[in-house]
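As structure tokens, here come the structures.
Throughout, read-outs are computed from the coordinates displayed, never taken from laboratory work. Given the structure is predicted, the values throughout are model-derived calculations rather than measurements. Cβ atoms are built from the backbone, for glycine too; each structure is taken alone.
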Structure 1
Amino acid sequence: MSMDNIAPTRMNMLTLKGQIKLAADGVGLLKGKRDALMQELLQRARVLRDMRNLLHERGRSAEEAIALARAVRGTPELKSAAMAGRRGLHATVRTEKVWGLSLGDVDLEDIVRSPSGRGVGLVDTSAHVLEASGSAEYMLEQLLRCAPLERNLQIIGEEVKKVSRRINALEEYLLPKLRGQLRQIASVLDEREREDTFRLKKIKGKKARQKVEKRRKEAEQAAGTAGV
């Protein structure tokens with residue numbers, strides 16, 4: 001593994017140790033965030049599951065009611081009631097912050113109307129048509145309640161994937177790279193220390209030999225002087 005032109009100094013070794021600690025702490029924080037997001041995802045998924053089950057029930061009821069009304073009163077009368085009951089929908093979108101994510105919810109107003117509020121005459125309109133209209137509105141209301149929950153799950157799921165990619169990048173690339181650089185710097189510094197130790201020993205040995213040689217010469221000179 002290349003050291004990427006990092007000089008093998010003790011200062012750089014300390015810097016790498018700090019970077020490794022920072023990256024490892026970051027991994028811990030990201031894993032904590034991912035666990036919290038997963039818990040949030042599972043809780044909301046259970047709520048959505050129950051709401052979608054209810055949506056399917058209301059969808060089947062609406063389908064059956066519309067089929068019965070078409071069979072009894074005919075398609076033209078059903079279409080006429082649908083045209084008379086056309087209106088705008090009143091909904092207010094709210095957002096909440098969850099782990100930095102903007103998640104939405106919706107407040108609905110008067111999605112399910114009373115029979116008199118559908119723009120048709122109660123005397124002239126078949127009960128089958130009114131029942132079909134009510135069933136369709138109940139299904140629509142449940143559909144509008146499920147939609148933001150579905151989108152929130154997508155947002156949380158995408159964030160979980162993003163956090164997981166960051167964790168993998170730190171654990172599988174950055175941390176191994178930094179630790180490899182730290183090992184190489186430590187190896188170079190250890191080698192230098194061994195060389196310096198060996199050099200000092202040689203210098204000490206040389207000085208010791210010089211001292212011995214000096215003493216020997218001094219002893220020889222002293223002996224020669226005494227003989228004279």
Structure 2
Amino acid sequence: MRFLNICAALALLFSAHASANPLIEQLIGVTTAFLEEEIEQHLGQSSRDARHSISVNRLDSRLRLTPCPEQSLQASLESPATPVGRVTVRVACDSDQVRWRLFVPAQVNLYQPVVVLTRPLGRHVPISTEDLTLLERDVGLLNGSYLTELDQAIGMRTRRAIRQDSVLNPSHLELDEIIKRGDQVVISAANPQLSVRMPGEALEGGVVGSQIRVRNTRSGRTVTARITAPGQVQVAL
């Protein structure tokens with residue numbers, strides 16, 4: 001019922017523009033009303049702090065189908081799965097007197113604060129608070145995913161060089177090394193019968209779970225060990 005009320009209100013609004021084609025008025029009204037509800041539901045599910053705008057693409061003025069009774073109008077999202085960016089709405093009329101189906105293209109702009117770099121960063125550079133800010137962007141124009149919280153990037157490092165003002169996404173980031181080349185580490189080796197700990201030196205850097213080469217500083221032997229914590233590596237017996 002709410003959907004039909006919005007359609008009726010929008011139909012009155014667009015009729016004020018004295019369009020020569022009542023069908024186009026109806027298509028614009030029903031498409032806009034449908035997308036308003038879709039984006040409202042989408043934002044409600046994600047708890048996003050965002051604003052939006054909707055514009056229906058220019059429709060062919062030569063359309064000469066009969067306008068549909070309001071109660072017989074149906075609208076659904078044809079593509080994509082979420083109502084953001086370039087969208088296509090399927091509008092159908094299913095009444096006793098009128099039956100038709102049309103696809104209406106539109107643009108939904110969704111503006112949201114996202115994580116942006118304040119300066120250019122090179123490859124494998126640790127990211128700090130000073131490197132980041134939140135700025136509003138049209139997320140429908142962003143390719144792939146994006147970050148909405150500074151904490152999602154702080155403490156990570158760049159996977160590759162990134163330009164200033166770039167919107168960060170997860171593919172830009174990797175875990176920062178908790179052990180770096182040359183660090184002193186404790187090498188642990190254990191099985192149910194035996195546990196051994198010995199000093200070592202990291203010959204490579206890595207993150208938790210990484211396999212790196214370490215040198216046993218007592219024996220001089222080089223082994224491959226798995227990083228378990230800062231300054232801690234483990235080898236298999």
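Where does the value 0.50 come from, among 1, 2, when FRET efficiency 1/(1 + (r/R0)^6) of positions 147 and 195 (r between Cβ atoms, R0 = 41 Å, to 0.05) is the thing being computed?
2
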Which of 1, 2 yields -0.67 [log10 I(q)/I(0) by the Debye sum over Cα atoms at q = 0.10 Å⁻¹, calculated] = 2
query = Thinking of 1, 2, which structure, once helix-only ellipticity at 222 nm (-39500 (n - 2.57) for each DSSP H run of 4 or more, over all residues; to 500) is computed, gives back -5500?
reply = 2
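Work out mean count of other Cβ atoms within 10 Å over residues 91-98 for each of structures 1, 2, then name the structure with the largest result.
Going through 1, 2 one by one, mean count of other Cβ atoms within 10 Å over residues 91-98 is largest in 2.
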ask   = Out of 1, 2, which structure matches 3.8 when distance in nm of label points 7 Å out along Cα→Cβ at positions 139 and 179 is calculated?
value = 2
note = Computing relative contact order in percent (Cα under 8 Å, 6 or more apart) for each of 1, 2, the value 34 comes from structure 1
key: For mean count of other Cβ atoms within 10 Å over residues 131-138 computed as 16.4, the structure of 1, 2 it came from   = 2
